[in-house]
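Heads up, there are several structures right after this.
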Structure P
Amino acid sequence: MLLSNRSINKNVPIPLYYQLKEIILDEIKKGNLMPEDPIPTEKELSEVFEISRTTIRQAITELVKDGYLYRVKGKGTFIAKPKINQDFIKKLETFNEQIRRAGLTPSTKVLEFTVVEATEEIALALQIPMHEKVIKLCRLRFADKEPIVIVKTYLPYNLCSSVLQHDMEKESLYQVLSKNLETKIYKVSRTVEAIIAGQHESELLQIKKGYPIQFFKTIGYNQMGRPIEYSIARYRGDRNSFTVEVFV
């Protein structure tokens with residue numbers, strides 16, 4: 001049986017559940033356990049390592065919580081796909097560039113592409129009067145055909161009306177905006193918080209209602225410091241991780 005060549009040391013002051021957790025994690029990182037592979041049952045693990053099922057359950061629960069495993073009711077526990085490490089929180093690049101750098105194939109589905117009036121929230125972000133016309137672009141973005149993020153973007157119509165002439169399923173928004181110096185994004189401000197998936201996110205991202213989501217708000221500025229882009233993004237918490245570098 002898989003993992004039967006590994007052992008737990010009961011004579012050291014390291015919790016048994018933690019040792020089992022590290023063994024499974026090590027096998028995943030070495031590639032001995034691949035995405036979608038099932039792990040042995042609690043009963044099998046209990047027999048191999050001679051530890052209680054309560055201890056095993058604690059190790060597995062932590063690995064599920066950390067995103068390395070997932071459970072399917074009535075079928076068992078499986079190895080999860082590795083998270084996509086997103087660098088956009090610390091650098092300015094397109095979604096397509098991020099996904100290709102991760103060795104995956106990006107794609108986009110446009111859900112809405114129209115002109116609307118700015119609400120108070122949008123007007124405040126873009127520093128424009130309320131009810132002024134803005135372009136609304138909603139996209140569902142994929143990595144290897146798996147939905148990763150829902151992005152809703154607002155652009156001031158008077159500066160960005162030419163964007164409406166472009167195919168936003170095939171073109172990058174930042175590349176389109178960079179064709180004009182007045183709309184090229186030079187700097188962004190981002191805030192992030194954790195939320196849970198509602199019905200809408202659940203359906204589009206193909207996750208269960210209540211699953212964790214990384215919620216980003218982004219304001220992109222041109223060279224003169226004027227807001228050009230206001231975006232709201234909802235990333236799947238089970239498929240994305242974000243890296244921040246801090247220098248002292």
Structure Q
Amino acid sequence: MPEGSGRAVLVTGASRGIGRAVARAFAALGDRVAVHHRESPELAGQVVGSLGGEGHAVVQADLAHAGQVAAMVDEAAAALGGLDVLVNNAGIYAEHPITELSYAEWQEAWRETLGVNLVGAANVTWCAVRHMLEGGGGRIVNVSSRGAFRGEPTAPAYGASKAGLNAFGQSLARQLAPHGISVLTVAPGYVETDMTSEHLKASRGEEIRSQSPFNRVATPEEVAAAVVYLASPEAAFASGAILDLNGASYLRT
């Protein structure tokens with residue numbers, strides 16, 4: 001599966017932000033890309049329309065619903081002629097501080113966040129692996145977060161979901177290596193996207209940017225470049241690795 005040879009790539013959450021940049025990066029290499037969205041068909045269509053090359057597709061599913069996930073992955077594989085690369089990028093973030101929520105609100109925050117960020121990604125992966133096994137191998141790249149390591153005080157379910165995604169990826173890296181499937185993870189800090197735009201405004205934005213000695217946050221294109229590398233043949237033996245991409249804003253040992 002050489003890089004840029006017309007691989008079949010499924011990118012979840014690809015209608016905006018990091019996912020959109022990832023889809024464009026793979027398409028620029030000559031790959032065929034399935035752009036997944038939950039409820040943004042127009043945006044997803046615009047992304048596909050902006051991609052170079054041919055053979056791209058739009059697919060839809062709410063990742064919190066297992067049946068929709070299975071149908072979406074099968075649709076992507078049918079449209080692309082197989083499945084070589086999966087990028088688990090889709091995720092939701094909502095603040096839910098434990099001191100400010102009712103018990104019912106707390107439970108709902110955890111159910112929704114884990115349902116998409118962790119269980120949803122796990123279900124997409126199960127379905128995608130079936131197609132990769134048929135094709136003789138593949139790559140899985142999970143988009144995690146700095147928050148998996150340093151914690152997310154006002155969004156603990158988000159931090160926990162990303163920590164779980166890290167462990168999930170490393171578990172599969174060991175299980176799937178004999179089948180020619182490498183599993184890798186990129187863990188960005190703040191990235192300039194729609195999801196983070198409110199946090200990056202005004203005085204809060206200055207504080208966030210100052211967390212990095214570069215005094216800025218990452219761009220979606222920087223994360224996309226990392227994802228493309230992790231999906232390349234050159235990174236196959238790095239399976240199980242987690243690549244920090246946070247501008248030295250958080251250093252773990």
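FYI, it's all coordinate maths here, none of it is from the lab. Quantities reported herein were computed from a predicted structural model and do not represent experimental measurements. Cβ atoms are built from the backbone, for glycine too; each structure is taken alone.
From P, Q, which structure was helix-only ellipticity at 222 nm (-39500 (n - 2.57) for each DSSP H run of 4 or more, over all residues; to 500) = -7000 calculated on? Label of the originating structure: P.
Using the calculated result 2.2 for distance in nm of label points 7 Å out along Cα→Cβ at positions 93 and 205, pick out the matching structure from P, Q. Please list the in-between numbers first.
Working: P: 2.2; Q: 1.5.
Structure of origin is P.
When distance in nm of label points 7 Å out along Cα→Cβ at positions 133 and 157 is calculated for each of the structures P, Q, the largest result comes from Q.
Between structures P, Q, the greatest calculated value of relative contact order in percent (Cα under 8 Å, 6 or more apart) is seen in Q. Source structure of the calculated read-out (distance in nm of label points 7 Å out along Cα→Cβ at positions 21 and 213, 2.8) within P, Q: P. For percent of Cα pairs over 34 Å apart, the calculated result is 12, so let me know which of P, Q that is. Comparing all candidates, it corresponds to Q.
Among P, Q, considering only distance in nm of label points 7 Å out along Cα→Cβ at positions 29 and 181, which has the greatest calculated value? Intermediate results must be reported in sequence, preceding the final value.
Details: P: 5.0; Q: 1.8.
Structure P gives the largest value of distance in nm of label points 7 Å out along Cα→Cβ at positions 29 and 181 among P, Q.
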